[in-house]
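Engineer: Structures follow.
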Structure I
Amino acid sequence: MSFILDSDHCIAILRGQLDVGRWITSETPLFTTAITVSELVYGAHKSNRATHHLQQVHLLLAGLTILPFDTEAAIRCGHIKDTLRRAGTPLAEPDLQIAGIALTRQLPLVTHNQRHFNRIPALELVDWLL
C-alpha cells in the first residue's frame with residue numbers, strides 16, 4: 001500500500017518524532033503533495049535557522065514522490081468545497097486541495113488532523129502519531 005504524508009507527519013519526521021519504519025517497509029511508496037511542500041518550505045523560512053531547516057526539508061522531499069494539484073484534483077476539490085459549504089462545515093483551501101489530490105489518487109492520507117479531514121466523505125485517513 002502507498003500513503004500520502006500530510007504536513008504534520010512530515011514535520012514529525014523532520015523533528016525526529018516519527019520513525020516511519022514502524023509503519024512501512026522500504027518498498028512502500030511514500031508521497032506528499034505540492035501543497036505540503038509549500039507549507040514545509042514556508043515553515044522553514046519562518047524559523048530562526050531557515051537555511052538548516054530548508055536543507056532538512058529538501059532531504060525529506062528527496063525520499064518522497066510529490067503529487068501535483070492537477071485538473072482532476074482541482075475538480076474534486078471544488079466539489080468537496082461546495083459539499084462542505086452546504087453542510088456548514090467549510091475547510092481551509094490547502095486542506096481541500098490535499099484532499100482532492102488524495103481522493104483522485106485513491107490513496108490514504110496520513111495525518112493527525114483528523115478533526116478537519118474526517119469531514120470529507122470517502123477520504124481514507126491514517127494517523128501514525130497516535
Structure II
Amino acid sequence: MNTLCIKGEVFAGKGEGAKFVKLPWVRKQIVEKLGFDPYLGTLNLRLYEDNVKTKRQLKKAESVSVSPVAGFCSGKCYKAFLTNSLECAIIMPEVARYPADVVEIVSSTNLREKLCLKDGDIVEVRVQI
C-alpha cells in the first residue's frame with residue numbers, strides 16, 4: 001500500500017465546514033463510516049501547485065461517501081493521518097466551484113488547538129492509497 005502526502009498552509013475559512021459537520025446526518029455518517037465523532041469544525045489547508053496535482057490522485061484512494069439529504073451536496077471522505085498517528089479525514093464536498101487548492105480536514109478534536117496551529121503553518125496529511 002502506498003502513502004499519498006498532501007502538504008498545505010493552514011488558513012481561516014468562512015465557517016462553511018463547521019456548518020456542514022454540525023448537521024446531524026453528516027455527523028452520524030462520519031461516526032458510522034469513519035469511526036470517530038467529529039469536532040464541529042474543519043482545519044483548512046491551502047495547497048501549493050504541486051500538491052493540487054497530488055490532491056487529484058486521491059481518486060485512486062478508497063473513499064467514504066457522505067450521502068446528502070435533499071438540498072445538500074454529497075461529499076467524499078478519505079481516511080488520513082496527521083503527524084503520523086493522529087486519525088483524521090479529508091473531506092471533499094462534491095460541488096462545482098469548490099477550490100482545487102483547498103483541503104478540509106475533520107477529526108475528533110480541534111486540530112488547531114491540539115497541534116498549536118495558526119494561519120500560515122504548514123501541515124502534512126497522509127492518506128493510504
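Engineer: A value of 37 was derived for relative contact order in percent (Cα under 8 Å, 6 or more apart); which structure in I, II was it taken from?
Structural biologist: The read-out comes from structure II.
Engineer: Which structure, out of I, II, was semi-axes √(5λ) of the Cα gyration tensor in Å calculated from, if the result is 25, 17, 14?
Structural biologist: Computing semi-axes √(5λ) of the Cα gyration tensor in Å on every structure in I, II gives 25, 17, 14 only for I.
Engineer: Computing distance in nm of label points 7 Å out along Cα→Cβ at positions 32 and 64 for each of I, II, which one ends up highest?
Structural biologist: Looking at the calculated values, the largest one is II.
Engineer: Using helix-only ellipticity at 222 nm (-39500 (n - 2.57) for each DSSP H run of 4 or more, over all residues; to 500) as the calculated read-out, with -16000 as its value, let me know the right label among I, II.
Structural biologist: Details: I: -16000; II: -6000.
Answer for the origin of the read-out: I.
Values quoted throughout were computed directly from the atomic coordinates according to the rules given, and no laboratory measurement underlies them. Source: prediction; values computed, not measured. Cβ atoms are built from the backbone, for glycine too; each structure is taken alone.
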